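Given below, in the form of structure tokens, are the structures.
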Structure 1
Amino acid sequence: MAHPLREAAAISGIGETAYTRGTPKSALALQLEASLAAIADAGLSPRDIDGVVPYFPGGGIAEDFIANLGLPDLKLSLFVPMGGATCVAAIQSAAMAVATGVCNHVLIAVGRTGYSGARVSTRLQQFPQFALAAEFEAPIGMFAPAQLYAQGARRHMELYGTTARHFAEVAVVTRQHAILNGNVVMNKPLTVEEHHASRMISDPFRLFDCSLESDGGAAIIISRADRARDLKKPLVTIMGVAEGHPESPASIAQRPDLLEFGLVKSAPRAYEMAGVGPKDIDVAEIYDCFTFTVIRQLEILGFCKTGEGGPFIMDGRIGLGGDLPINTHGGLLSQGHVVGLNHAIELTRQLRGEAGRAQVKDAEVGLVTGYGDMGDGSIAILRRAA
């Protein structure tokens, strides 16, 4: 029997601002700008929006959307505080809301001034789940994401022979895709040599292994599938969606296995809900806070065995025309950092056939992941409906 959420909801609208390094706009202004673009893309008006999921922390609350967009009958507002796993996990919440009749059209929006505004240390203090990190990691000088996630990367290298060359492949291919996009922060080619020569941030992560600090806004609209079918864009349905949390979710140092992300739990649930497997995926937008997290997520998602992620991505396999094109927009590494909502937007474009020079030929089924906090994992599997 099919899961009741399978294809009950769809992504009906997508919108983005320019991705920049430097903006006079507030995070809320960016969020609202992207929201209006998504509403227009869907062929809706603000009056049609009856649910909203703003980004936590910062950027706006439900009252801000009501006051600025003129939403007359908001039936649902919520936060999903999962760091980089937030946006894809929010798709699950929004899909449940529309599938059960609570809402018709739910807006998920992010506005972020990661370059012009708050820095990493400020954002970390806004997440209550980092209390354990303050107890176990911070006393030895570990508090920035690069420091926290470097542990798993080094462990993978020691266990499986993963190398800096493998990390570089993710960065270089992602940059190639970004250049095709246009609305990106990083628009110049990157070579393997430049990757290796970039400064060390937290061993083994170098500068080009790390996601950008940038400014921008992004938004998507989740609608009931039957209503989305009547809107102006091709129908992209949500086949499967799930979130998962690792063991010891607030402290990597206390985790039994440094390489067990929340995606280990959420990926099987999403595949089962969708009724598909890794072999059915045409394009993947993988949360790329760091190059290594892409490699490990590909293993967890079943595209290769654990320990084989490094060799798997080589020889053009993850580029356009390869077996599994990934991050065709440039990702967090090269396009911009809006907590991964740009990944969901890009996947929607790919399945609509609107990805321009980065279009994956005949893309019908794709997946998008989120990775946040100390390894929370979210995943959505989308399909271009007939």
Structure 2
Amino acid sequence: MNVITRRTTLKSIALGAGASLISPFSVLASSKLRKDKLGVALVGLGYYSTDLLAPALEKTENCYLAGIVTGTPSKAAVWKTKYKIPQENIYNYDTFDSIAENPNIDVIYIVLPPSMHKEYVIRAAKAGKHVWCEKPMAMTVGECQAMIDACKAANVSLSIGYRCQHEPNTQAFQKIVAEQSLGKVSGLDCAAGYRENRTDHWKQKREMGGGVIYDMGVYSIQGARLGSGMEPLAVNSAKIWTERPDIYKDGLGEIVEAELEFPGGVIGTIKTSFAENINFLNITCEQGTIEMAPFSAYAGNKGSSPLGEINFPFQQPMEQVWQMDNDAQTILQGKPQAVPGEEGLRDIRIVQAILESADKGEKVMI
């Protein structure tokens, strides 16, 4: 069996297919930078910042952990000592806006519950800092657009934290699809989920962006979009339910299934769940099927197709290292971001259509 190499994959993407996957975004403010590495401030010091982003920033070449924003003084003390963060680079949510006066912080990375993304992205942009924002980008398309507009008005870059788009296994199946190496895509099936055992987290609170469709659901939507190489035209049907109504209350979705219709009559089925561990992407093409399992894990993504194995082994937090290094490099070079705000908006538009389809019990055009 042939093995698709990282070198040939990335070279091909850079020369051809990948260029079509990058949304245009002019980053004029980057021309003012005269640095080799960008200082990054993490906003929100929960699990993702603590266990993945901070360790990744110790491995990055184009950026480094320069500051933090937290509402918990005890966390600030621990981080200050562990990462040798100067006191003047430590902020809370009341002092956040004064970050505008700190020349050592170039990028603000928003790692907060989705309901807080719009506010802090806009405040970061008004502070004159480039912005990275975790997924899901926001709660609504309107919020996403306001974030994009604020960053454009402030002349700063905005990128969404879709780590998988920066890793070689994802790039490999995108290359096959983009070049039609197995012919055109005729259908796909994608699922992403895990058993979420917390009961009082923001993921169980509707007003904070809870429900599986905003969290793991975005991975299955990304899988369908990247796996087809197309944007869906409609949500043909959707179903939302829970197996634990005492935790996911008042109709908040623990499990979601939906059927997406793409151009040419291509159908993509997606599932996302907080009830079970699932992670796969099957892309059916005219000349065979690309099977990825897992397709969106922190490490261990791999797959196969009639063209050969897709398996570039790496350990966490390398996805986050590649993501932040790539995003920092584009800022330093004044180039468009690979995963701009518009990419996050596309997914939230689909999320909203899925919610509407499930609520009305009918097809919803996107």
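When FRET efficiency 1/(1 + (r/R0)^6) of positions 80 and 136 (r between Cβ atoms, R0 = 25 Å, to 0.05) is computed for each of 1, 2, the one that comes out at 0.25 is 2.
Between structures 1, 2, the greatest calculated value of FRET efficiency 1/(1 + (r/R0)^6) of positions 248 and 320 (r between Cβ atoms, R0 = 41 Å, to 0.05) is seen in 2. Each of the structures 1, 2 was assessed by distance in nm of label points 7 Å out along Cα→Cβ at positions 272 and 296; the largest value belongs to 1. Highest-scoring entry among 1, 2, by relative contact order in percent (Cα under 8 Å, 6 or more apart), is 1.
Throughout, read-outs are computed from the coordinates displayed, never taken from laboratory work. In this text, all values refer to a predicted model and were calculated from it rather than measured experimentally. Cβ atoms are built from the backbone, for glycine too; each structure is taken alone.
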